[in-house]
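Enquirer: What follows is a set of structures for review.
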Structure I
């Protein structure tokens with residue numbers, strides 16, 4: 001068996017440089033979208049449901065793009081066509097988003113922007129698995145984490161920098177965004193496109209023939225053969241019908257009890273999953289065994305390591321989305337004492353949120369290259385557990401600190417967890433999945449990012465308005481506890497190192 005060659009530092013640099021643009025876009029989104037929604041008239045308990053467009057688009061887009069890129073090869077390559085398509089769409093969305101004339105339009109643009117970023121991001125994850133042997137994958141994902149952290153520092157700070165260094169206005173009439181926010185998005189669109197183009201033109205993908213030669217190992221027959229797809233039609237119909245019935249029953253209960261409408265997202269999700277099972281079974285019985293049938297089959301037959309990581313991922317990302325969704329509302333009201341987007345105090349607090357996000361991303365960039373060393377001396381699982389505990393304590397500390405500058409300490413803890421979250425789960429996963437399905441499984445792994453975001457959007461608004469009495473900071477405290485629970489769940493995870 002031919003072994004994948006080790007890549008040098010600059011090759012690792014070039015293949016992941018596109019993440020500078022991807023994360024610049026995400027940083028602008030995470031730091032400013034809640035601010036945009038509030039400026040356009042959203043109430044604090046409406047913010048989670050307005051964020052739902054992003055996770056739903058990711059839930060659908062990533063596995064589909066992963067499936068398509070696994071089966072693509074043209075003059076541009078295997079993953080590169082999707083890099084380019086996503087970059088063009090996301091850059092356009094970044095230019096349009098800050099000019100949203102109404103709340104509904106901004107929510108729609110978030111949907112488009114998030115879907116476009118996912119088109120670029122999913123193949124970029126699979127790219128590391130395609131290009132690197134297992135002994136370099138932790139380092140490869142660490143390089144991506146470095147770019148994510150470094151570019152997020154700049155992206156999160158953009159409104160603050162444009163206000164304080166270039167003296168752009170940081171306030172605007174009611175219903176309008178300040179010039180500092182608008183120009184941040186314009187610059188983000190340009191950075192996104194240029195960074196992705198750098199990776200496209202500076203990296204050569206392995207051809208299908210080269211990939212096959214790297215995996216001709218008789219001890220790993222499952223990676224180089226594709227047995228005929230066999231599907232238990234009766235089981236799929238029973239499971240699908242059960243989920244469909246449960247979803248419909250949950251909808252009736254929500255309506256009968258008068259609970260919040262966002263909870264319909266959960267019942268709708270159960271119905272959707274059930275319908276997919278039924279449709280897959282019907283298509284399989286009619287002789288169609290590709291496309292949707294393959295995707296549903298792969299969802300139901302995920303590798304063991306992927307299943308073990310799933311629950312820990314759900315609790316971790318629930319914590320992070322509690323922070324992403326409520327950081328602006330929590331900091332402006334709890335530390336700065338204002339919930340009015342027209343006041344100087346509110347906008348100073350919103351800018352400080354950008355600074356805080358820059359801090360945790362900067363810490364992640366620095367920690368990224370420490371993680372492979374720690375993982376080598378302990379294990380990838382142990383390293384991730386330690387980092388999640390530190391991150392959970394960081395989020396909890398935001399409730400204790402009333403002085404805004406002390407929140408930097410909280411962000412150091414979160415940054416350590418963020419660095420590990422962007423590195424270790426993907427390194428563990430890439431070692432466990434067949435190379436021919438690297439893209440689709442990386443895309444499906446996004447389920448465990450999207451599902452907790454949907455849960456956060458469906459539940460947190462209700463909790464903040466009722467149980468937390470409008471105190472957004474308590475949603476972040478809940479997130480901290482959730483991240484510590486995720487660390488405990490990592491005990492179950494086995495790291496199956498592969499041999500390329």
Structure II
């Protein structure tokens with residue numbers, strides 16, 4: 001390990017500035033704490049407010065090269081094995097937006113894994129790229145989407161000779177990891193970069209027993225949601241450029257796109273947390289991940305011992321679209337009990353204030369951080385599941401084994417940008433089938449668009465989204481969050 005990985009130069013520079021008690025004749029108006037609302041001061045503390053320092057402050061991100069901010073980003077690139085790393089203060093969503101804008105420098109078409117996060121679709125709207133969608137593998141038993149196979153990517157690229165990139169997701173919400181090396185070989189064989197939304201895999205680089213992370217496997221641009229597992233503050237993330245990516249996606253193009261999509265008032269607390277999280281992962285990540293994986297292995301054994309429950313684990317490897325499995329996800333298969341995930345999730349909250357990352361009909365997903373020594377929440381989850389199963393009982397008939405899969409996606413009639421910005425109107429949801437959507441409908445959980453701007457709406461999809469809302473989910477992108485109405489394109493007659 002480079003000894004400098006033990007430092008956090010940007011965070012240290014913030015602390016040194018605050019410790020000097022300088023005359024803060026700049027924003028923000030709370031002046032490091034004295035001008036803050038008393039309740040806010042009590043809630044987050046004077047220390048946090050003192051580190052809320054604006055950009056373009058001498059000795060932090062301007063001054064002698066390299067500045068502490070530049071040093072921090074260089075250390076992040078080294079830790080993840082990137083040619084260059086950018087700190088993002090608008091989450092991995094900003095990374096997806098920047099990736100789309102960077103690709104648009106090269107052309108107008110792109111291959112995109114269809115179960116991409118909604119921010120990827122936002123990137124298509126902003127960039128104007130026309131997508132060719134490649135369908136991931138769907139698990140026939142669990143009813144969840146896994147990853148894209150190299151064969152599917154190959155067919156999609158063959159059908160899109162003008163593509164300027166291939167955009168995939170790995171790991172998934174449920175822990176499936178794609179064969180990134182093979183996907184990269186397919187993309188590079190056609191002279192295009194492989195973009196990987198690795199939002200759920202920032203920790204993979206720090207333990208040899210975890211699946212190989214995307215940069216090491218040959219990806220060219222990787223979106224990394226550092227806050228999810230590694231533990232920086234919410235809304236902070238990183239974007240990594242791979243070595244050897246220059247001829248496929250330019251560093252300057254990415255840099256321009258990151259600048260375009262970031263605030264001119266970036267939050268220093270978010271960036272400081274990225275610097276600290278990088279240090280924590282680089283110095284202690286292997287040890288912490290070892291402890292976490294061992295504790296989760298014990299939790300899985302306990303859950304599998306509860307009648308009616310099972311867990312997702314490395315047994316998935318080898319199924320279509322599952323090259324490896326990330327054990328930092330604790331996904332519970334609930335098909336053997338007489339209640340689905342939509343019913344169990346609120347019951348777990350009632351029993352012991354258990355708040356899950358994701359729940360669907362057949363699977364509950366609990367997410368654990370890299371540094372959770374002992375994982376007391378895992379024991380709470382196991383105990384609450386025992387109580388919940390006792391209340392709802394088992395499903396010996398197996399009648400719930402069939403899943404309510406999302407209906408097929410509609411035809412892409414125009415680009416997402418054309419639909420989003422074109423002439424449009426609002427119609428009752430009951431009259432929207434057959435019309436071209438002007439907005440995205442992405443049910444949460446898990447935030448993957450069921451409908452994209454530019455796709456024709458179907459009655460089946462509208463009914464599916466409405467059913468998700470009835471079960472307690474929500475929908476992102478809809479102008480009417482209750483989906484009584486839908487915004488559609490006005491088509492020329």
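None of the figures in this text is laboratory data; all of them are computed from the coordinates on show. Computed from a predicted structure; not experimentally measured. Cβ atoms are built from the backbone, for glycine too; each structure is taken alone.
Enquirer: Of the structures labelled I, II, which one yields 13.2 when mean count of other Cβ atoms within 10 Å over residues 15-22 is computed from its coordinates?
Expert: Derived from the structure labelled II.
Enquirer: Ranked on relative contact order in percent (Cα under 8 Å, 6 or more apart), which label among I, II comes first with the largest value?
Expert: Greatest value across I, II: structure I.
Enquirer: Of structures I, II, which gives 21.1 when mean count of other Cβ atoms within 10 Å over residues 191-198 is computed from the coordinates?
Expert: Matching structure: I.
Enquirer: Rank structures I, II by distance in nm of label points 7 Å out along Cα→Cβ at positions 199 and 423 and report only the one at the top, that is, the highest.
Expert: II
Enquirer: Still on this structure: To which of I, II does the computed value -24500 (helix-only ellipticity at 222 nm (-39500 (n - 2.57) for each DSSP H run of 4 or more, over all residues; to 500)) belong?
Expert: The structure behind it is I.
Enquirer: For which of the structures I, II does the calculation of FRET efficiency 1/(1 + (r/R0)^6) of positions 135 and 183 (r between Cβ atoms, R0 = 25 Å, to 0.05) return 0.95?
Expert: So the calculation was done on II.
Enquirer: Rank structures I, II by mean projected area of the Cα convex hull in nm² and report only the one at the top, that is, the highest.
Expert: II
Enquirer: Using mean count of other Cβ atoms within 10 Å over residues 271-278, single out the structure from I, II with the greatest value.
Expert: Comparing I, II, the top value of mean count of other Cβ atoms within 10 Å over residues 271-278 belongs to II.
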